[in-house]
Structure 1
Amino acid sequence: MTGPWLVGLDVDGTILLQDETMSPGVPEAIARLRDGGHVVTIATGRSWMATRRYVEELGLTADYVVCSNGAVTMRRSGDDWERWNVETFDPTPVLGLLRERLPEARYMVELASGQRLFTEQIDDWTLDGGRQVDFDELGELPVSRIVVVSPGHDEDDFHRLVADAGLNEVSYAIGWTAWLDIAPQGVDKGTALEQVRTELGLDEGRILVAGDGRNDIGMFGWARALGGRAVAMGQAPDVVKEAAGEVTADVADGGLARALDTLPAPAQVSAGE
């Protein structure tokens, strides 16, 4: 097989350190792959509003970016971006189940338009253009995601809650700061990247994805099923490492850059085309 690789990268804990600075060597490694003709993009749980700055800072030239854990895929349109694919679901049943069990939690939904509705402010949320609403208004329109933050609850609590509430009709992931992120059934970063790969006509086996969270497990499974590579960061939970085919160093030690540097050099890609 010849031609460019599709490289899909998680943001938090993969590209970025906890203080939101870049992991060592990442800008240089991404620039090398980009300049060599590889398709380097982001696949994140963040909204587009919280992702765009890193697309620009890293100088990414890919035409597609996966956001909201696969529920939203953005496409470049001239000098701007458009919402190319948006998956939604009726949030009412899920919100009802969650409120029964977490009445004091803070809730946010993201509408198909990208607008965010929230019950209370959370410092970690990007709420530009968002609107604070009563809980009942959260379920009035289809949404691409529900996010729940419940201070005092950790990842184990959220996993028990999901099992208890029977949230088997939607996909869910636990964020790296212990929040519950719920997307449409069967939607994850991998399903969105497959749409991108198909649209671009890229080879199945020339895929590399990297991440550190439970919301990357679906993406790992997709890449490996197609003969590609899935790389877990060194600080990832064991369940995430087990889902990947490879494990690199911690984000603080430049683990992503090390993984990216194993891809063919630009001259090799050019020679094969």
Structure 2
Amino acid sequence: MTTNAPMTFDDISYEVADAIATITFQRPEVMNAARNQTQDELVAALDAADADDAVRAVIVTGAGRAFCAGTDISNGFDLPAGGDPATGEGVPADVGGVTVLRLFRMRKPVIGAINGPAAGFGATFTLAMDMRLAADTSKFAFPFTRRGIAAESCSSWFLPRLVGMQTAQDWMLTGRTFPATEALARGLVHELLPADALLPRARAIARDIAENCAPASVAINRQLLWRMLGADHPRVAHALESRAVAARLASDDVREGVDSFKERRQPRFTGTLAEADYMSAWWPEA
């Protein structure tokens, strides 16, 4: 499916060019702090990118000097509350978690171009991305203990898997702000770059994927990597990889991949994401 209708948002912008969708936080006057409307718009933009066959990769960045300063608490926490925390009955869903779970289900690779401060939701939102590039002047924080609240946006699942338990405990329990150099050293970000080189580098990675990788293969491998983090034995991966390899071997993409390798040329994959639809049977909740 390809969607070409223009999309207009208030809190973010959404643009597609050269097979890359770029989602930009657009509230620089409040350091791109996210409100409920922002969350709704992010989910809609991720839906659009995932449904558009013309989009092969997604970049998320921020306008102005910040990536995202977290949840907008200028008027307090304007978040749904209530229910019984002991049983979970009637407890509303964490809005950031809804957004991050949508990001987790993406079939396209998502690259974070973290151009400035990323705190609270601005940091946790990036955890489900596939690569995080950061400006060398950026800073990070998971400040929940310093605001009297709890970890959100599924960060208690993602963060220890990305950086290990000791680092996750340090950052989550102290809520301290730490520099981009520490984020790189602890494995939170993939690369540090000067601010003016950040988006060009993100676009170069996205173009490499768009020009050289089969869409269905990218979707399958992305989901296998994330989902197998929770598998209790490598035989789970073996079973699913066997099914995926069998499906891919029956595709035209495999023949094109072999031919382009033999002929030493760029591949011209014609397969679409529909060829990975069988994955939905693996994870019915998706």
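The numbers here are math on the coordinates, done by the rules we state, and not lab data. Keep in mind that what you see is a predicted model, and the values were worked out from it rather than measured. Cβ atoms are built from the backbone, for glycine too; each structure is taken alone.
Rank structures 1, 2 by volume of the Cα convex hull per residue in Å³ and report only the one at the top, that is, the highest. Present the calculation step by step, with values, prior to reporting the outcome.
Numbers: 1: 119; 2: 152.
Structure 2 comes out on top.
Of the structures 1, 2, report the one carrying the highest value of distance in nm of label points 7 Å out along Cα→Cβ at positions 71 and 103. Show your work: numbers first, answer last.
Numbers: 1: 2.6; 2: 1.6.
With respect to distance in nm of label points 7 Å out along Cα→Cβ at positions 71 and 103, the highest-scoring structure among 1, 2 is 1.
Of the structures labelled 1, 2, one was used to calculate relative contact order in percent (Cα under 8 Å, 6 or more apart), giving 16. Name it. Let's see the in-between values first.
On the way: 1: 23; 2: 16.
Derived from the structure labelled 2.
Using the calculated result -8000 for helix-only ellipticity at 222 nm (-39500 (n - 2.57) for each DSSP H run of 4 or more, over all residues; to 500), pick out the matching structure from 1, 2.
Corresponding structure: 1.
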